[in-house]
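All of the numbers you see were taken from the coordinates with simple rules; none came from a lab. From a predicted model like this one, the values you see are computed outputs, not experimental measurements. Cβ atoms are built from the backbone, for glycine too; each structure is taken alone.
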Structure P
Amino acid sequence: MSSISIIGLGNMAGALAVRALAGGNSVEIIGRDPAKAKELASALGGATVGTAGTAPAGDIVILAVPYASAAAVVGEYGDALRGKVVIDITNPVSPDFRGLVTPEGSSGAQEIAKAAPGADVVKAFNTLFSNVLAAGTADGRPLDVFIAGDDAEAKARVSTFIESLGLRPMDTGQLPMARALENAGLLELGLVAHSVKHTNFFLGVSILS
């Protein structure tokens, strides 16, 4: 199984940590508020607590913070992320949920990769709401986790981790495909606002025979 460090203390961080521990992975919780990090780790049972800004223990580091602070958070680690796989789960949406805040032709994942030279950034989990992720399945079928990244070995390691959660990895291509995945996240928020009116759904692939 995998050694995972989760940077962040929100709902997605908690849902990922629960599934990761259940899948037999080791989990380290890292947050700016040490007391809250310890509280989350204690509630999870079996997770350790790391120190923000120092080298994460995990070989895979999950960035579970708002996109607005993601690049700055990654920058605090400097060379400590070199050689690690960094999973970016952020959605860089504008405050009015009508567009993305990334530079033209780029994506949140690509901008984070610029802030983490030497790390292998993989986009994943951004199309899953925390409540759906916590459930793990929908009508008896595993949830699909779309991934994008430039390094084949890094994507293979992320795929193995995803499978340990009882989910199905779906490789979409190289890191520039993160733009499409982030637009899919924006699409979901539009559905929540205008038609579905809740977050109890997910985007997946049904392969026809």
Structure Q
Amino acid sequence: MVHSFKVPNSLELKHDYLWRHYIALPARGKFGVFNRTHYENVLVTRVHPEYLLNENLPQIKGLEDINEDFWENRFEQIRNFEEHIVRNGTIVFKFFLHISKEEQRQRLLRRLNKPNKNWKFSPGDLEERKLWETYRKYYQDAINKTSTEKAPWYVISSDSKPTARYLVAKILYEELIKYKDVKEPELAPEIFKKLKEYIEELKKE
């Protein structure tokens, strides 16, 4: 299951910022991939604190109420959230796919030059690019303050997509083989007994 998180909708804004992520967690025994996560709430909102005013937080009446204590509280909330789901059986992998500013520029150019890809482009991408150093500062802060023993961050150098994919797959494999109770799904016995019959039936078509 892959879940992509967009700008919070009206329903999501009626709940705390972690709610939509909690209800999207995969069931036990299932894999889930979050494309963007609750970390947007200590990254994008930190670069653009005015977005927080949409969350209707009781202690935030204006931008002057958003201080360092606010962000430290959010980091604590995120650590507690991840500790809670880990204690209840979720294995958490957090990958930061880090690309250089030049690689981002090249990817944006490729996107613009390909008719089948340029629909993905938004002029806002260029505006956010101007804030590269600010984002880098807050990414570093978020990673340092939320990487824990049970929910560590993996920073993956991703200018090369094949290399990044290999590194992510390698980490997943090396960590998951530590769990001896993880088993591949098996065919029901009554289906397995007739496996050769099904193969022959398909071959005859």
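For volume of the Cα convex hull per residue in Å³, which structure out of P, Q has the highest calculated value? Could the numbers behind the result be given before it?
Values: P: 125; Q: 209.
The structure with the largest value is Q.
helix-only ellipticity at 222 nm (-39500 (n - 2.57) for each DSSP H run of 4 or more, over all residues; to 500) computed as -11500: which structure among P, Q? Mind dumping the intermediate values first?
Values: P: -11500; Q: -13500.
This figure was derived from P.
Given structures P, Q, which gives the highest value for distance in nm of label points 7 Å out along Cα→Cβ at positions 13 and 149?
Details: P: 2.1; Q: 4.1.
Checked P, Q; max of distance in nm of label points 7 Å out along Cα→Cβ at positions 13 and 149 sits with Q.
Computing mean projected area of the Cα convex hull in nm², for residues 109-156 alone gives 4.1 for which of P, Q? Mind dumping the intermediate values first?
Working: P: 4.1; Q: 4.9.
The correct label is P.
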